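Right after this note come the structures.
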Structure 1
Amino acid sequence: MNICVFLSAADLDDRYTGPARDFARLLGKGGHTLVWGGSDVGLMKVVADGVEEAGGRLLGVSVEFLAAKARPGVDEMVVAKDLAERKRLLLEKADAVVIMVGGTGTLDEATEILELKKHGHTEKPVVLLNTAGFYDGLKVQFRRMEDEGFLPRPLTELVFFAEEPAGALAYLEESLGVA
């Protein structure tokens, strides 16, 4: 299974890197492929290292202006001309999406996949990994959107909220019928 992970390229403390590393190891041990922004810095590096160390594959999608930060020696690296093409390629190459902690770029990527899913342009499973309660406020906002009629589909059809890495991967494998 190709799992796209949207996440931060920032250096973060262990309350975020620990669970990200755990998820990466589970992904690699399961024989899955990490599809990610291709950077070899911050949390992106932590996850790529964990997947690679556990025997998984790495498929990076970088962008021209970040090519200097791209991870060397991956199984496959694609360099997009801009951020819009990068998002399109990341989603195109993935069977499922996991949203980890991140900033505005991660939030942009997350809302893009949810908007596509809302309108029926994809049915790929999407998991929001709520590490250390990072997305508690967003979860409340999404529920308000649902309660007040802003979402044409139930929130549970758009995104699964996981509190732990094992729950995130289990949901994806069940959703896609992977044993």
Structure 2
Amino acid sequence: MEGPLVIEPRIFNDPRGYFYESYNSDIFKAAGVEAVFVQDNQSLSHKGATRGLHFQAPPFEQGKLVRVVQGAVIDVIVDIRKSSPTYGKSYSIELSDINHLMLWIPPGFAHGFETLQDKTIFLYKCTNVYHKESEGGLFWNDPALEINWQSENPIVSEKDQILPLLTDFVSPF
């Protein structure tokens, strides 16, 4: 998919633990991410919690830089850009406190994740503030998206259970 970017930071380990830069605007710009972040979000989730697939519609669309501070998730994005050759396709990656991978998700993608461990802490850096009236999403378990969720009995919000299937979805992107 064109646009999203998996970021593997340089980790400095020593007997005390580790250190890494989770964001450096110069490095991100060199990689093609020229985002200005205006809001940070953090969530704590129990094992098996599934959140998503969410987005914000224009003019309040958000790019997101996501990572896990504690625990692990299967992070999922779905391309909802109407003119994209990968429209409706999903991509997933494991993000954890062990691999330290980050995912840049530009506007035009629905996003969600499933926690693989208890007490998982997930961070989002967002390029736009939250705007309730611009919320949108896709049904998390739509077979057309071919997402390999790990949990047999996921914990899913009522709101996420009634989001539309891809076939019924009209993208604002």
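Each value in this text was obtained by applying a stated rule to the coordinates, not by laboratory testing. A quick note: this is a predicted structure, and the numbers were derived from the prediction, not measured. Cβ atoms are built from the backbone, for glycine too; each structure is taken alone.
Tell me which structure, out of 1, 2, gives 1.3 once distance in nm of label points 7 Å out along Cα→Cβ at positions 56 and 80 is calculated.
2
As an exercise: distance in nm of label points 7 Å out along Cα→Cβ at positions 40 and 64, calculated from one structure in 1, 2, equals 1.7. Which structure is it?
2
When distance in nm of label points 7 Å out along Cα→Cβ at positions 48 and 104 is calculated for each of the structures 1, 2, which structure yields the highest value?
Going through 1, 2 one by one, distance in nm of label points 7 Å out along Cα→Cβ at positions 48 and 104 peaks for structure 2.
Looking at structures 1, 2, which one was helix-only ellipticity at 222 nm (-39500 (n - 2.57) for each DSSP H run of 4 or more, over all residues; to 500) calculated from, given that it came out as -1000?
On the way: 1: -13500; 2: -1000.
Among 1, 2, the structure yielding -1000 for helix-only ellipticity at 222 nm (-39500 (n - 2.57) for each DSSP H run of 4 or more, over all residues; to 500) is 2.
Can you say which of 1, 2 returns 43 when percent of Cα pairs over 22 Å apart is computed?
2
If mean count of other Cβ atoms within 10 Å over residues 24-31 computes to 11.8, which of 1, 2 did it come from?
2
Can you spot which of 1, 2 the value 23 was calculated from, given it is relative contact order in percent (Cα under 8 Å, 6 or more apart)? Write out the running numbers ahead of the final one.
On the way: 1: 23; 2: 32.
The value was obtained from structure 1.
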